[in-house]
Structure P
Amino acid sequence: MADPLGWDGYAASLARARERTGTDEAVVCERAKIGGHKVVVIRFEFGFLGGSVGTGTGALIEEALVETRALRLPVVSLLSTGGTRMQEGVPALRQLQRIARGLVLVREAGLPHITVARHPTTGGVWASLGAAADVVLAVPGAQVGFAGRRVRPESYGDDPAYTAENQYAAGYLDELVTEDRLTDRLEVWLGLLAGESRNRPAELPRALGALEPASDGWAAIQRVRSAERPRAGAYLDDYFDTYATLRGGVDDGVLCGIGSRGGRSIAFAAQTGTATTPGGFRSATRLIRLADRLRLPVLTLVDTPGAAADPAAERAGIGHSIAELFGAVAAADVPITTLVIGEGGSGGALAFCSADRIWLTPDACFSVIAPELAAGILKRPPDGIPALAGELKPRPEDLLALGAIDGIAGPEPVSFVR
């Protein structure tokens, strides 16, 4: 159905586009190698009618996604498109559903998809093929957004909302990568996504902080709040040979991604000591669902005074975002291992925790509520806070005695057998 509408002059436009680009359609789909990784590449050619999707384009992309599944290869999509081809009308528009269905089947097959948004990447292709990828990269300065330059209101023509930089700032892109570094970054990500996982629990990291027990509950709380205590960044650097981060929302206090340890790929979600916002919970949810699809074990590092409690967090749906993470953890078939490395504050910390493997470092604690907040609820005076901290039994030793955790980490990693 090359010309379903019988559009005047369309056949001539196609002929000129083919002559100019040397391609038959707006995409070129082929098998390739990136570094040492075999992949299926879907590459858009913007010079072919603005990289627009017509019925022939949709058929080529669908064939490429079928080949991806048949060969069990990752797919890399290199986007540069203005959207759907108007000369083919609704038959062209419906190709977006065809693409979306093909990607669902790729995900169900447990195969990774990396996309690169180049200039420009707009319209239905961004919404159906790009934004839903497992890893979303973009070239700095690229126009990236649903509304293309010629269809949005003129007053918004140069608004920075439609840029790769804004998409990154909003948490919708994982990395901004210059053209000269794209091959290197794709090779890194392919190695992490397609690396050996061996579906057994992630090894427990070694404790990096103080190993001696705190004298009492209040001492444990004070120690865990020390600025000198090692945070998640130190644990990730110590644990992984290399790692890269993913985003699913905006929260600088949460680090999510995939790392390689001894050639084994492990997904991680780590809190860094701040109150976790809805964006942080959504990043962790995205990470765990991705790991479950790709059969990667998960390591979570818990360190937060709790979920953000400000009006902005409520307006952004803090309760909903926590519920989504609880559900993702509960539904995951891959093993999740949790190490509490700092303050475990109530439900905001528990949402990041494994259901069956929770360990604490000796200098960590976990509590149903902060002692200061408990004092306010119970109407106790400030000088009663230290004693109340002890009553909450937040120390690793207390929690182990209660049967609330599985163990206390030491100076050596711990391996688990599933």
Structure Q
Amino acid sequence: MRTRPLKVALLGCGVVGSEVARIMTTHADDLAARIGAPVELAGVAVRRPDRVRAGIPQELITTDATALVKRGDIDVVVEVIGGVEPARGLITAAFEHGASVVSANKALLAEDGAALHAAAEANGRDLYYEAAVAGAIPLIRPLRESLAGDKVNRVLGIVNGTTNFILDKMDGSGAGYSEALDEATALGYAEADPTADVEGFDAAAKAAILAGIAFHTRVRLDDVYREGMTEVTAADFASAKRMGCTIKLLAICERAADGESVTARVHPAMIPLSHPLASVRGAYNAVFVEADAAGQLMFYGPGAGGAPTASAVLGDLVAVCRNLVNGATGPGDSAYTRLPVSPMGEVVTRYHISLDVADKPGVLAQVATVFAEQGVSIDTVRQQGRDSGGGDGATAEGREGGEASLVVVTHRAPDAALAGTVEALRKLDTVRGVASIMRVEGE
């Protein structure tokens, strides 16, 4: 074992950063044995230096992150401050001054991952970021290394614990969205401003990273189609249950059937209860991967939190430090396929559409005609009269003066055709409103 310690600069000492520092200190001997050299925490950059941080000597604390990463003796920079700036400048400076980087910054990697990889390669350094997607779940490295000899066709997953907790609560208790969000906030699963989670921005950044690695192409955050889950209602869950489904906010990355393009999207969707992702409860994450040779694989575990995320950071730190000891670098960016990212309109999917319609003769025929004109095939129809007390399966033909709820589930069709169908339905005099639109996946 070499005796000179590898020096680590830590940028950020919040929930994750403090756990990284704690594990580095308490597991120092084990880390040294696994790496082949001791690892030393050489500095910690923070915004509030007066805050007490247990186990971290005060002399290591600094507010000058730029000076810390530019020190000539720093071997690895661990970045857990998040956001695009100043993280981007600090990581670039770290590479230029001879340090490798371990990051948990999904937003920055989704926006500017190509440039960061280029900077790492130009300076002969590593960029690792397992913690940027799905917390403690080993996912980036299996896609980047374990499946490097295979062809990945699809990545389908729950990659945000906050939204999964909320949807799981709505499913299990019949609670509305606001009530479930309040509980998630009280338990610490949701931030005071949950926008990034519930509107799908967090999941979209992760989808961009996953798609880029899985398909060896450039996928940025702007390439990812995104819908949040704030409009999901208890009525949607009731409809899903009638179909033997539940609802999840999914990140879906797919290679086109002809292999000439890819898609990446985030939106709520109904999935069958038989699908492995349907059983993912609470704030847990899970990602389903489909590859030519490996077949179907599922990765499951805690997707956030200080200790789980720190575990992923430390795993990367060990890998990067081993590379330094051996005078090597790990796998870098792989974007050789240069596949275009297709727009959402070209995605082939299914729709579950709930309509409020006039309860009178001819409505079903009018609705069916709209679907036919748009080239969309109907799989099932369920109609329930509201004012007249009709039950599931009632045709409502011949009952007038009331209102009915009509639920249509389509066969697979291009998303643009399905969206066009919905717009045409809105223009029918007999359609009082489109109550809900949701995609159906996992079949």
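Every number in this text was worked out from the coordinates using simple rules, so none of it is lab data. Being a predicted model, the structure only gives us computed values, none of them experimental. Cβ atoms are built from the backbone, for glycine too; each structure is taken alone.
For FRET efficiency 1/(1 + (r/R0)^6) of positions 229 and 277 (r between Cβ atoms, R0 = 25 Å, to 0.05), which of the structures P, Q scores highest?
Q
Assign the value 15, calculated as relative contact order in percent (Cα under 8 Å, 6 or more apart), to the correct structure from P, Q.
Q
Out of P, Q, which one gives 4.2 for distance in nm of label points 7 Å out along Cα→Cβ at positions 29 and 341 as computed from the coordinates?
P
Comparing distance in nm of label points 7 Å out along Cα→Cβ at positions 21 and 349 across structures P, Q, which is largest?
Of structures P, Q, the maximum of distance in nm of label points 7 Å out along Cα→Cβ at positions 21 and 349 occurs in P.
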